[in-house]
1. Which structure, out of 1, 2, was Cα Rg over 2.2 N^0.38 Å derived from, given a value of 1.18?
2. Given that FRET efficiency 1/(1 + (r/R0)^6) of positions 19 and 35 (r between Cβ atoms, R0 = 30 Å, to 0.05), derived from a single structure, equals 0.85, which label among 1, 2 identifies that structure?
3. Tell me which of 1, 2 gives -2000 when you compute helix-only ellipticity at 222 nm (-39500 (n - 2.57) for each DSSP H run of 4 or more, over all residues; to 500).
4. Using relative contact order in percent (Cα under 8 Å, 6 or more apart) for the comparison, can you identify which of 1, 2 gives the largest number?
Structure 1
Amino acid sequence: HLHRINCADTARCESCHAPSETVRHFLLHCPTYADERWRMRTRLGRRSEKLQSLLHTSRGLDEVAKYIARTGRF
């Protein structure tokens, strides 16, 4: 995603070097942030498994904001 908006030189994930760092990858799959993701999932339960639930509910957005802060990525 950062590459698409000209904030990164490459689409590759800077953290785990996956070929493409997408919002889905960062929030749901990047192994670098497994501990932070686990904390988010314990708070949200099954809702944390779907990107739509994370980004389209107030509780999901609140937990995503905390997740981003904990990763220190941005």
Structure 2
Amino acid sequence: INTGTTNDDGRCPGLITKQQFTPGEYKMHFETARYWAGMGESSFYPYVEIAFTITDADQKYHVPLLVSRFSYSTYRGS
């Protein structure tokens, strides 16, 4: 649907509009190797993909990605 780059807070505000956000399956793709290369570091994971299902587009969704060079985790936040 869209692409973006995280800001200094690690967020992508305005990545998707309310009109684009409908129930369905979504996937977010993060270029983690490029991120770490920009910091002069290598990364074990070249990218991270998070797939999730939206059943109620009227709810608020927060899908954080916590990443280090050798691990990552994600969850549905509030």
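1. Details: 1: 1.08; 2: 1.18.
Matching structure: 2.
2. Working: 1: 0.85; 2: 0.55.
It traces back to 1.
3. 2
4. On the way: 1: 19; 2: 24.
Structure 2 gives the largest value of relative contact order in percent (Cα under 8 Å, 6 or more apart) among 1, 2.
Read-outs: derived from the displayed coordinates by stated rules, not from any lab. What you see is a predicted model, and the numbers here were worked out from it, not measured in a lab. Cβ atoms are built from the backbone, for glycine too; each structure is taken alone.
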